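Taken together, the values in this text are just the output of simple stated rules run on the coordinates, not laboratory data. If you're wondering where the values come from, they're calculated on a predicted model, not measured in any experiment. Cβ atoms are built from the backbone, for glycine too; each structure is taken alone.
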Structure P
Amino acid sequence: MNQEQLLQLCEVAHNAPSADNSQSWRFIISSNKITITYDTHRVLNKTFAADNIATLLSMGSAIEAIVQTCIEHNISYTLDTTLKLSNNFTSYACFSFDQEVSEKFTLKKDSFLQHRHTNRFAYKTQQAEKNIIDALIATLNASSTTISWFDDKTSINEISSLIQSASEIRFQTPEVHEWLMQSLRFGKRERHEDGLHVSTLDLPPLGSMFMKFIAPWQRTQTLNKLGMYKIMAAIEAKPIAKAPGLMAFSCDNTPEAQLQTGRDLFALWLQLNNAGLAVHPYFVITDQITRLHSNAVPSRLVAQATTLEEQTRKIFNLKEGGNLCMLLRVGYPQKQAVRSKRLNVMDVVTIKD
């Protein structure tokens, strides 16, 4: 494959989902290969660490985006997913391609891969047909990922309560608040950008002004004394309570399993979107449980986080050593999503040839 073709594959992977649209990957093109790495220089201490579940899910999604593209275009490849996690260099996968690929090869502009997106707006009350969901989940039966579907009101209410509890912890944690606020983008949209532009969020009138107002932690800390964190958490949990369906992804607590779950997440998300279903990811439960195990939850909230973990394990029937990786709100959209943009592909690519 020539350099332009390799760049096209990087651009496909660059459209994979990432935590708060942080796009924490760097693609290294060298000798007919693409290596997917963590962009330490650009994102370190600005988003999740290289070995965090959120990052592994994102990297797995980027891997699967290239795999799906190769399948669609009948491109042969060899994939090495030997993880290399270190402070100096983190590698998640390396693709090696056949040099005999036609020079005329180019990616399809109308590829189904371009349909994957996040929709944070309200969904219709109509539930997805159970046979459609079952058929989609069945395509991943050979995987180590466990995928669970919830569409009964009792389970949805229980999960909504988990979201609210996890969000209450989040809105009272300075570090998490600051990460969220630095990821928000206001004003005119740029052609290439990272982070979450407020237009992609389902904010009420004057919502963006309010988010700007509470951006300084000291101001939020003061308002939290009046119970603002409970209001914010209730707002975040409300779409879950109204969700026509929820899909949960869980796996063993190893980086390799979490990377594979990222691949499965992307594959199923893609199929859901192509079936006309909207998808909205929720990571807040997993985030707070992960922070609990790394002693990053404020001491006064540890008891609440511990209860959150116990209830999560029970509701999602998690086995010993397993963890909830991601929760998706799934349903038919009421309106078209406003999609997040991406950095210029050359901002996330290094060419060594």
Structure Q
Amino acid sequence: MHAIVKKYPKLGAEITALEVPKAGENEIVVKVKAASICGTDVHIWNWNQWAQNRIKKLPMVFGHEVAGEIVELGRNVTSLQEGDMISAETHIVDGTCYQCRTDRMHICQNLKILGVDTDGVFAEYFVLPERNAWKNDPKLDPAIASIQEPLGNAVQAVIPKDYIKDIAGKDVAVLGCGPIGLMAIAVLQELGASKILATAGGFNKVRMELAKKMGADMVLSAREEGKNIVKIIRDATDGKGVDVALEMSGATAAVKQAFEILTPGGRVSLLGIFERPVELDLTDSVIFKAATVFGITGRRMFQTWFQVKGLLANSRFREKMSWIITHRLPMRNIAKGIDLIKSKQAGKVSLEPKW
């Protein structure tokens, strides 16, 4: 089969011929129908400091956001059939640790990530544990099916532990309009948020326009507005601040703004990944403000997937997800897809198995 392999610790990757993988006893083999590019994949492609510290073994097939068709079952697999259309829950867990046994598999102590710790999905076929397969409606566009994994991250940020009660009729800020931030805006509108106020790093016209299409009432450029963002958002909420702030960018300025615009007693979800430690005045920002703070990693297995399924049952919501997918390219053109992301010309890039 063809696969995109990170062979060497340097920029780029190579299209390589590999043997088609075989299913283990509790695994399935999946034929890829669509795979989308994540920011993690860009880091691996660039071989930046994060990738150098995180990736333990080369060569490896990378990529993890995927939809495909089951073509082989391990002998112990009972819940799936050949021909089923599935997406991948990318957290591969041991199922036996304290977290797994207390309904927190997504933070398993021995967690492995598909396409980071194991061979991934930028290939014609890949292997997945039975437990990690999410069965899709066969009519669902594979490109949309492939972005359910990041969509689950957005849903988890919006309603961690069923915090849906603080969304309907409330004012919410989304700091960062990358693909997951854009998805969060669409989720917030679907759940009845009163005002959705978004900020985008620099001046990314593509993503700022997408934020408006997703349902944001106001979209601010961090580069143009800078220090005025806090005042603008407070003015837009009649001085009270937002009820919920979602930090989706990993920018130090944004996380500080999240707490500055938060109304006392409000909630912050932190999903963005920061390059270095962040200094924060906990006394005024969290303690005296009686703020609730959630660290968001991945999706709850599998509660979040059922929530995503419910959202995608709505044709209007599916259409919005299709808008986020701004480019569909043959997988052999992954370099172009990564360049589109790095140059801020794309929302989500979907790769089709054309070699």
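Just a few scattered comments:
- With Rg and Dmax of the Cα atoms in Å, for residues 54-141 alone derived as 13.7, 38, matching label from P, Q: Q
- Label whose coordinates, when distance in nm of label points 7 Å out along Cα→Cβ at positions 86 and 118 is calculated, return 1.0 (choices P, Q): Q
- Highest-scoring entry among P, Q, by relative contact order in percent (Cα under 8 Å, 6 or more apart), is P.
- Computed -8000 for helix-only ellipticity at 222 nm (-39500 (n - 2.57) for each DSSP H run of 4 or more, over all residues; to 500) - originating structure among P, Q: Q
- Among P, Q, which structure scores highest (criterion: FRET efficiency 1/(1 + (r/R0)^6) of positions 206 and 310 (r between Cβ atoms, R0 = 30 Å, to 0.05)): Q
- Each of the structures P, Q was assessed by distance in nm of label points 7 Å out along Cα→Cβ at positions 94 and 126; the largest value belongs to P.
- Distance in nm of label points 7 Å out along Cα→Cβ at positions 30 and 110 - structure with the largest value, from P, Q: P
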